[in-house]
Structure I
Amino acid sequence: MKSQLLPPEYAAGLLYPICELIRFSSLVVKPSRHRWTLFIPILLCWAIVIRFCSSSNIALMDNYTMGCTMTIMLFTASEQILLCDVQNELCAKGQQGVISQATFQARFCWGLHLFLSPRGVGWTHEPTSRLPLHRKGITRWGFVFSRLLCTAYTVLLSDMCNIYMLYSPSYAAEGPSLTSLGWWGRLTAVPFCLVIYARLMGGYSLMSAIFVALGFWGPDEWPPLFDSYLDAYTLQKLWGQVWHQLLRRFVIVHGRFVSQTVLRISRGTTMNALVQLYTAFFITGIIHGCGDYMVFRKWTGGSFHFFFMQAIGITIEYVVIALAERAGYTRRTIWTKLIGYVWVINWIAYTVVFSLDPLLRAGGGENTLPFSVILGLWRGEWTPTRYRIQ
């Protein structure tokens with residue numbers, strides 16, 4: 001029997017915090033021409049985890065999550081170490097002086113603030129027009145109560161979607177492909193997307209409630225993770241505003257590097273915007289493609305196709321909206337929004353199966369909540385089992 005010095009899931013769990021510690025140290029050390037070398041061990045650890053640390057001892061979607069998480073960390077480190085002189089280029093709101101000339105303690109606190117602010121909240125580079133509005137004037141305990149209510153809502157939403165997934169044949173590993181059920185089959189992928197939303201929003205809301213209750217941060221420092229779904233009447237708004245913006249900073253920096261430094265395309269041009277758009281979704285596809293790789297151990301998943309298709313969809317939007325404006329349709333009405341909602345839902349339903357179908361056939365639909373509040377209260381099934389095809 002082949003012995004293992006360390007189970008792969010433990011190795012991944014060890015290497016990830018080591019990488020994050022190195023990334024954090026890169027934010028604290030003073031600017032230096034040698035600072036780029038801190039990226040090397042991060043790159044090596046990422047390669048080891050992606051190549052060798054997939055494990056059959058954990059849930060399939062946990063492997064997927066680890067692949068995505070490690071690659072997000074890699075691109076974040078690339079932005080903060082290779083493409084940005086953080087201490088000379090980034091500035092916290094209200095910051096006095098250049099942080100690179102400050103004491104180690106001040107740089108440590110500054111670096112920790114940046115490390116914990118992937119969306120740039122509290123920084124001069126915060127994309128205020130793309131993030132949900134800060135909760136101004138709300139009391140500390142009013143905020144905590146509202147976030148706990150939001151957490152409860154996301155648990156119920158996730159529960160409802162999981163019930164559907166438990167009883168839908170397409171979500172079983174041996175079930176039919178979503179594409180074999182026609183257009184309705186593609187629409188049944190929506191509950192899976194809602195589960196992702198609910199889990200991210202629920203975890204964020206609970207965490208914000210805890211930290212604000214303990215007094216570590218104020219309510220205005222925790223804007224909602226997602227914006228109102230009513231604003232998702234275009235793909236551009238869905239991905240650039242409504243969906244979480246946790247990846248926004250590093251995809252924009254890499255996009256600018258490709259378009260303006262590598263290709264030397266002038267700012268403000270249509271070509272510059274398109275290069276940045278496709279670079280952003282190329283990187284996002286790579287991130288989720290690494291999740292696929294940790295599941296299938298080969299580059300056969302469809303996550304990259306799904307995300308790259310979003311760039312194509314947004315390009316189609318650009319053309320259609322430009323033609324409509326030339327024809328004199330410049331007003332935004334309830335009817336144009338309704339058309340937009342239909343477009344967005346159908347495009348997502350059409351493209352998400354590229355990513356979702358391979359994961360479901362591999363057993364990804366089996367990773368539902370281990371309990372159900374709704375079924376438990378309704379008919380005593382607190383730990384429901386999946387419906388199986390006879």
Structure II
Amino acid sequence: MARNKQKYELFNSCKLLMIIAGVWSNKIKFSSDYKRKAYKIYSIGGQLYYVSCVIPFVIKLYQTIKMKDIETLTAVLKSVTFITTIIAKMSLCQTEKITKLISSAIEEEKAISSREDTNIKNIYSLHAKYCSAVVKVLISALYISGITCIAEAFYEAHQYFQDFNYLYPINKTLAESLKKPHAVQFWFPFDKDKHYVWAMTYECVHIIQSLIFNGAAQALINTAMIFLQAELKILQHCLTHYDKYYLKNPFVNIGNISVQTLKVFIVKHQKIIKWVEDFNHSFQNILLLEYLVISIMLATTLVELYQGDNLPFNTFFFMLCSMQLFILAWNANEILIESSSGLTDSLYNSPWYLEEENKTKVLVHIMMMRSLKPLAISIGPFGIMTMNAALSRMKLAYSVLSVMSNTS
């Protein structure tokens with residue numbers, strides 16, 4: 001019974017990842033007050049610990065600019081941009097607007113799972129499975145890139161100690177001049193080479209935290225958009241077969257039942273429109289940040305790949321950024337299509353031509369006219385998120401690489 005219920009829970013993976021990250025602001029059932037307080041301490045402590053890394057990164061950036069080290073500057077700039085974005089997404093995910101939006105979506109999800117209509121349940125179940133697959137792919141790619149970064153740092157550290165042990169008996173000065181590799185370009189208030197184990201431990205913890213927070217934010221954005229797709233698909237099904245969803249009223253004739261049934265679906269459509277508007281108001285800043293930062297990440301990672309720096313990690317990281325961008329654009333593009341041509345086709349395929357009452361046909365026509373204005377996911381001043389917008393970011397990254405390669 002529990003398994004059957006779980007397959008209709010689209011927000012299940014998203015909720016789990018956000019709870020692990022400590023950014024789930026909705027209610028959580030705890031068996032005791034002690035556990036509730038422990039989770040609150042874990043949530044606040046983890047976020048404060050992560051936010052505290054901004055100052056060392058900024059100091060390192062300042063030092064790198066002062067030293068005019070271009071190679072290190074690219075890596076530090078990429079890290080600062082990435083961390084700042086994650087912190088911004090962490091904060092935005094916990095705002096009241098987004099919390100209310102998630103709550104209303106989960107309530108709608110519960111209403112769908114309690115319905116007897118198997119067709120609607122199957123549509124939602126299909127989107128829940130798709131959402132689970134998308135989240136798994138994104139999280140897997142994210143963690144592979146993070147693990148690659150840590151593994152690469154440990155491999156370089158192993159190589160360093162081998163070279164050091166080999167050179168030390170031969171040439172002590174040369175051996176001591178070797179630089180110890182680090183997982184992250186970071187400033188420490190102590191000698192990071194002298195306290196190498198502590199420095200590397202902090203860097204690895206920082207990478208793991210970045211993976212957890214970024215994964216939770218990615219899951220939330222994509223889950224919310226897939227939920228909208230599911231709602232539109234359910235509405236399309238109801239409109240195509242509206243004659244099977246007649247309101248049960250023995251005192252109203254068939255013609256009037258058609259009108260009343262369509263009015264219910266018009267209200268449902270208006271609710272989805274309002275949900276998209278609320279989504280844009282709540283998530284617009286997150287999507288704008290994601291759009292801008294992925295553009296910068298793609299460009300800087302391509303430059304590092306061209307220079308031959310950290311090839312294993314940068315290869316996976318470039319693939320991850322590309323995947324995040326195109327999955328985001330694909331889901332946004334699906335909302336655009338399903339809210340326009342998808343709704344129009346479902347209305348056209350409905351049995352409107354069998355209706356004798358003209359008012360029913362007028363309502364169908366009005367809904368068709370409204371669907372000519374598609375629902376779109378906004379990215380602020382850059383317009384709307386589509387596959388073309390994603391492709392333009394890839395073109396920009398290659399343009400930056402071309403400029404850099406020509407000037408070098």
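Annotations for the structure displayed:
- Origin of the derived value 6.7 (distance in nm of label points 7 Å out along Cα→Cβ at positions 78 and 358; candidates I, II): II
- Read-out helix-only ellipticity at 222 nm (-39500 (n - 2.57) for each DSSP H run of 4 or more, over all residues; to 500), computed value -19000, structure in I, II: I
- Entry that produces 0.10 once FRET efficiency 1/(1 + (r/R0)^6) of positions 270 and 318 (r between Cβ atoms, R0 = 30 Å, to 0.05) is calculated, selected from I, II: II
- Read-out volume of the Cα convex hull per residue in Å³, computed value 195, structure in I, II: I
- Structure from which -0.95 was derived, log10 I(q)/I(0) by the Debye sum over Cα atoms at q = 0.14 Å⁻¹, for residues 126-325 alone, options I, II: II
Only the coordinates and a few stated rules stand behind these numbers; no lab work does. Just so you know, these numbers come straight off a predicted model, no measurement behind them. Cβ atoms are built from the backbone, for glycine too; each structure is taken alone.
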